[in-house]
1. When semi-axes √(5λ) of the Cα gyration tensor in Å is calculated, the result is 23, 18, 14; to which of the structures P, Q, R does this value belong?
2. Looking just at relative contact order in percent (Cα under 8 Å, 6 or more apart), which of the labels P, Q, R belongs to the structure with the highest value?
3. Consider the structures P, Q, R: one of them gives 0 for helix-only ellipticity at 222 nm (-39500 (n - 2.57) for each DSSP H run of 4 or more, over all residues; to 500) as calculated from the coordinates. Say which.
Structure P
Amino acid sequence: MVASGSILGLMLTEQTLVATQLTYFRIYMAILPLMSFIFMAMTLFPAVDKGLPAMIIGIARQLVFYVPVMLIVPKFVGISGIYYGSLVIDAVILLWTLFMVKKEFNSLRQKKYENVQEC
């Protein structure tokens, strides 16, 4: 994030990057470290025999959020809407996934507590 111009310069050797493009790159990459949590959650749910939440996360992210936002927002905001929209979509999905995982862990703890009381 600090030396993004140098990093992008290594990949795009024949292109001069302007400040706006570097800002868009930083916006797009800002949430990338947290995206691994979403993918781990999509692995967690099938592992506890609940594939539906993982499917909903994947479909909601791509079809429910990305397609409409990427088709509508740029018409009103311009190119920057793609980058800001992507950041907002991933942040919403991350928060939603955090909520779902917390709820699932609470459910698993409750089942464990019930099983211990039965013994």
Structure Q
Amino acid sequence: MIQAQYPAKAGSIRAVIDLSSVSNTDWNNLTSADFVDSTTGAACDSGLKFEWLGFYNAGTGNMFIKYRARASASDSTANELAVITWWDDDLGTLRTPISTVAYKKASASDSVIAFAGFSAI
């Protein structure tokens, strides 16, 4: 049986940020203004909602992400999403629009790149 599936929402802006230079293992927030638009090379506007999100972790261990802002730099990792090497998700289909995500690297020297899709509207 073939089932219909709604297409994934990725937004009209594709963006990237290299987090390798972030030398801490704290929880850090990311918003659209932190990303660079891959088609223009300019910083993305602030206040955009995430439609799609991906992380590439070439680090020494699991990094963690959550679909909300951090409460503090030392938030627990319990019940958060672990990223071994690659993580991607269609945030545009969530019932709650997401404008801030938080991440925590395993080691301050880990190489991590975040990719995102945002809607221009």
Structure R
Amino acid sequence: MKTKIETFLYELNTEIDVLNFIDVDNIDYSNAYDSIYEMIDDNGGFEIEIIYYSRAMEFLSENDPSLRESLELASEFGFTLDNLNSETLASLLASQNARNDFSDLENEINDFFENLEEEEEEEEEE
């Protein structure tokens, strides 16, 4: 069963390598998505660092040309204008995007673990 879970998590459509940030044995099947999300977050899996000015500017121009979203994130995290640069803004936005993209997988993850529990119950009955 562990292999089945690892395969599922490996094949998730996300830029995060989920298996690098979680312990499969510690997943709470009854609350799988939240359990996995929390492990990823606790282990820094959503922390995306964009380095180099040119990469940061390219990322921002493609994902937040007005800088509205990235500046809002920076404000939420307590940054001030004197400690902001394009790399910080791009990294904050990329990290937020990673969280949002992973959140889109909530139903898929919960459905998988619900089905897995049902399969286990059926096998126990046999």
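1. Q
2. By relative contact order in percent (Cα under 8 Å, 6 or more apart), the leading structure of P, Q, R is Q.
3. It traces back to Q.
Here, each number is a calculation from the coordinates, and none is a lab measurement. Nothing here was measured: the structure is a model prediction, and the numbers come from that model.
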